[in-house]
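Several structures are given next for inspection.
Please treat every number below as a calculation from the coordinates, not as lab data. Worth saying up front: this structure is predicted, and the values here are computed from it rather than measured. Cβ atoms are built from the backbone, for glycine too; each structure is taken alone.
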Structure I
């Protein structure tokens, strides 16, 4: 029922707003002066727009009077996160220092006391983005400030944002300065929680979704700081699954590219399967205790269905893990998994049809080498 209700609200009231916001930010990205930063921003907008579209399903929880502001905040925050993800993957003389400066824009997006105009690029090789990064951050801050329970979610949102930023910074710095700093940070953060350091790291890295959920909750004047804490905890567990499953289904590609995926932190396939099943069960229990519980459980099940229906989930490594995880969420996962499989089939058919037609004009970022 939550799935049906979300779709009934999403397509007529949220999807048009999302498309409008994506068009607006694409026009802004096209005006970026530096061709490499412009290429990156447009690549993220074109190739990862699905992230913003899916995140915006949380806006269906918002009262209609505040739905527009929730969509504005979620889309801008997701674009900001994806753009920063790309920026911090680029070579830098000091990746930790550079990452902290860049991700300050992410922290400022949720900090009502922050002021725009900071030099986020001061340790980055390129900087002439025409104010794109600052504009994304400011758009989130302005939209969130218009929500009735913005102050109730502020502390939890800032904590999730900081955790997410640090995880991304340490993960991207690992290829340049080694993994010792990564593990040390994660172990320190995991102390006193129910998660081990690998799970904490995985959950933190994708915690932008937790912030999206908190933004949606801020649209309800009844949301309390305790509600926000419970939503934060539930989504930290859900985000563990996002990071690990993403690595699992992309493992073959990562191996071919010579990139050690996140699942390499787990030396044993059985341990990985048991860990994910345990975390999924914990996430489901936590999601059932928060306001709008059915929607949050639906989001958890949607995450698992999305990844375990991917082509990469049929690999020799992923198949037993995916099967074990789907079993943990039976029977909840059945309708969502069916929809995901049908969607993937339709996507393949449409892609095959499009390849038989004349290719569209090349995107402006194609062929750019930076």
Structure II
């Protein structure tokens, strides 16, 4: 009968993969944290934040960093583990016993799937809470900015001069507000003026309002609409930036509700749709990277891999993946391709590459 891998050998291969995976994930996370520390060093010095506050901030950033680096660590774990196995002749010994490459790859692919599920779970539970808290610590506690607004019911609400204001959406990339409503109150806290604007664009000094409408309400309750209307927006982009949630600060449910809320109001959700699909696609990149690494190393007569060659392969593949992801995400946010395609195309491309390498090297 054809030899099969026993559970003991499955555990052996799993341990050989998990050791370099954990070491790579830890090393990459430390490098990422150091780069993030030096990137924020000027602010930490200027606002005297080199202490407990900084330690809290970077600790809260760690879950997001880990989820972003898991695919790269998976690739590094596979490549380094096979380099060690090949150096000891263990892969050649397995194949000499008639054990197929698929049987060798199966426990590693199973681990890649488990890591993908763990990545998804971490992104849905710990990351949103930690990322929101980290932003609050850095912006409000460290930089001492006033929290003059709240994000509630999928809208931004701000306390304005003589009243309050609501905004449907803030586009940080283009510094644009959409769906603005300004409620001006009199001294008795009665509604005096209702102003609406379709959008507002920041020109570097002030907001330029578009499609403005005004409704005046006199003390008797009579309503009038002047032909010309305008109202002040006494806030800067940074005030809205604190309330704008980044994709990692949303759970999938929250992001779905936010997208539906924007569409109900006639607003285009834009890049948020791509970000929602990326929440599904990115965790699966862990399994994709494992598949690519296995396909590169499981030849019928395996090459003698070295740690240096494996490290170079890892850097090249990871760079290629993130480069493709950057292009497709940009195309998706600009509307050139469908959002689902923008999110899933990198995984599809690298899965095809992995399958091609594996099938071309199949034993005959």
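Once relative contact order in percent (Cα under 8 Å, 6 or more apart) is calculated for every structure in I, II, which label goes with the largest value?
On the way: I: 16; II: 19.
Greatest value across I, II: structure II.
Kindly point out which one of I, II the value 90, 32, 23 was derived from, the read-out being Cα extents along the principal axes in Å, for residues 204-331 alone.
Numbers: I: 49, 30, 22; II: 90, 32, 23.
Corresponding structure: II.
Comparing Rg/Rh (Cα atoms, Kirkwood Rh) across I, II, which structure shows the greatest value? Please report the intermediate quantities before stating the final value.
Working: I: 0.94; II: 1.12.
Largest value of Rg/Rh (Cα atoms, Kirkwood Rh): II.
Distance in nm of label points 7 Å out along Cα→Cβ at positions 196 and 252 computed as 3.5: which structure among I, II? If you can, show how the numbers build up before the last one.
Working: I: 2.8; II: 3.5.
Answer by label: II.
Ranked by mean projected area of the Cα convex hull in nm², for residues 12-59 alone, which of I, II sits at the highest value? Could the numbers behind the result be given before it?
Details: I: 3.2; II: 3.7.
Checked I, II; max of mean projected area of the Cα convex hull in nm², for residues 12-59 alone sits with II.
Tell me which of I, II gives -20000 when you compute helix-only ellipticity at 222 nm (-39500 (n - 2.57) for each DSSP H run of 4 or more, over all residues; to 500).
Numbers: I: -22500; II: -20000.
It must be structure II, since only it matches.
Please compute distance in nm of label points 7 Å out along Cα→Cβ at positions 124 and 140 for structures I, II and give me the label with the greatest value.
On the way: I: 1.3; II: 2.8.
For this comparison of distance in nm of label points 7 Å out along Cα→Cβ at positions 124 and 140, the top structure is II.
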